[in-house]
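Multiple structures are listed underneath, in structure tokens.
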Structure P
Amino acid sequence: MFERLLDKSVIPTREELIEYCGLNKERFIKLNSFLTEKMGTEESIRFPYGNHYGWCITHRIKKKLICDLFAEDGAFNLMMRLSNKEFDLVYEELHPSAKECVDNKYPCSDGGWIHFRILNDDDLSDATLLLGRKLSH
């Protein structure tokens, strides 16, 4: 469950990434649209970070990485970095699954990376909140 597209030799289309998310494809579309239409990010399809991460849609503003949305079988995973201060500003508003991701972030400098699997509307709401915090600077 939640397998990713790991064949580096087959570049998926945007539509194939969306379809792969299955029951969560509408949430994938909503979050992707939030990033491009409301936050002004540019998207690209890429295979970053090695063979276990798989294909994703990467969002950037100019050269600044905002996040990666990894398509998974029946879901998708938001990978992003925030500072500890940014996490603290939204932490109390998050639902338990997002708080768990923040609590278990991969430390980096003054913050860390989270890998947040989106499975329901609460997760989508929290992802939007976290991304909104990142993009408010």
Structure Q
Amino acid sequence: MQKAPLFELPYINSEDIYHLEEDSGKVIVLTFWASWCPDCGTDLPKKEQLYQNMDHSKVKMMTINVTGRERNAEEAVQYTEKFLTQPTLRDRGREVYDAYNGDGVPTTVIIDQNGYIHKQFGDQANFLEIVEAIGSVL
């Protein structure tokens, strides 16, 4: 298994910085996305519903806007404010997306409690498979 690359990124709607190691010991679910992406428009609302029903002491869910694939940074901020309550970070171009070998948007990465990549899903992932993969590491 591959160790998840550590990163620190700013939140999309503030200058606060998130450090991945803050959540070591939890299962971490990252979703890389762009506001123009139709698959993201299907995936993110389901993840948002999951986030609202998740035990946040065990699972940290967050999204990362891939600014290097975004057409308009302002649209990404508006999308976040309108649709997402889970923490949303802003990638520096494609830096973290590329570090995680992102392949299309959305890309979903599940990191286990020991900081290893448990499973990674591309843009055609079945939502149920993602939920099952989260369940299998809890």
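Between structures P, Q, where is distance in nm of label points 7 Å out along Cα→Cβ at positions 3 and 75 highest? Could you put the intermediate results ahead of the total?
Numbers: P: 1.6; Q: 3.8.
Comparing P, Q by distance in nm of label points 7 Å out along Cα→Cβ at positions 3 and 75, the maximum is at Q.
For distance in nm of label points 7 Å out along Cα→Cβ at positions 35 and 51, which of P, Q scores largest?
Numbers: P: 2.6; Q: 1.6.
Of structures P, Q, the maximum of distance in nm of label points 7 Å out along Cα→Cβ at positions 35 and 51 occurs in P.
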Handout entry: FRET efficiency 1/(1 + (r/R0)^6) of positions 11 and 99 (r between Cβ atoms, R0 = 30 Å, to 0.05) derived as 0.25 - corresponding label from P, Q
Key = P
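Say we calculate relative contact order in percent (Cα under 8 Å, 6 or more apart) for every structure; which of P, Q gives the highest result? Before the final figure, lay out the partial values.
On the way: P: 24; Q: 33.
Going through P, Q one by one, relative contact order in percent (Cα under 8 Å, 6 or more apart) is largest in Q.
Of the structures labelled P, Q, one was used to calculate semi-axes √(5λ) of the Cα gyration tensor in Å, giving 21, 16, 15. Name it.
Numbers: P: 22, 16, 15; Q: 21, 16, 15.
Traced to structure Q.
Read-outs: derived from the displayed coordinates by stated rules, not from any lab. Keep in mind that what you see is a predicted model, and the values were worked out from it rather than measured. Cβ atoms are built from the backbone, for glycine too; each structure is taken alone.
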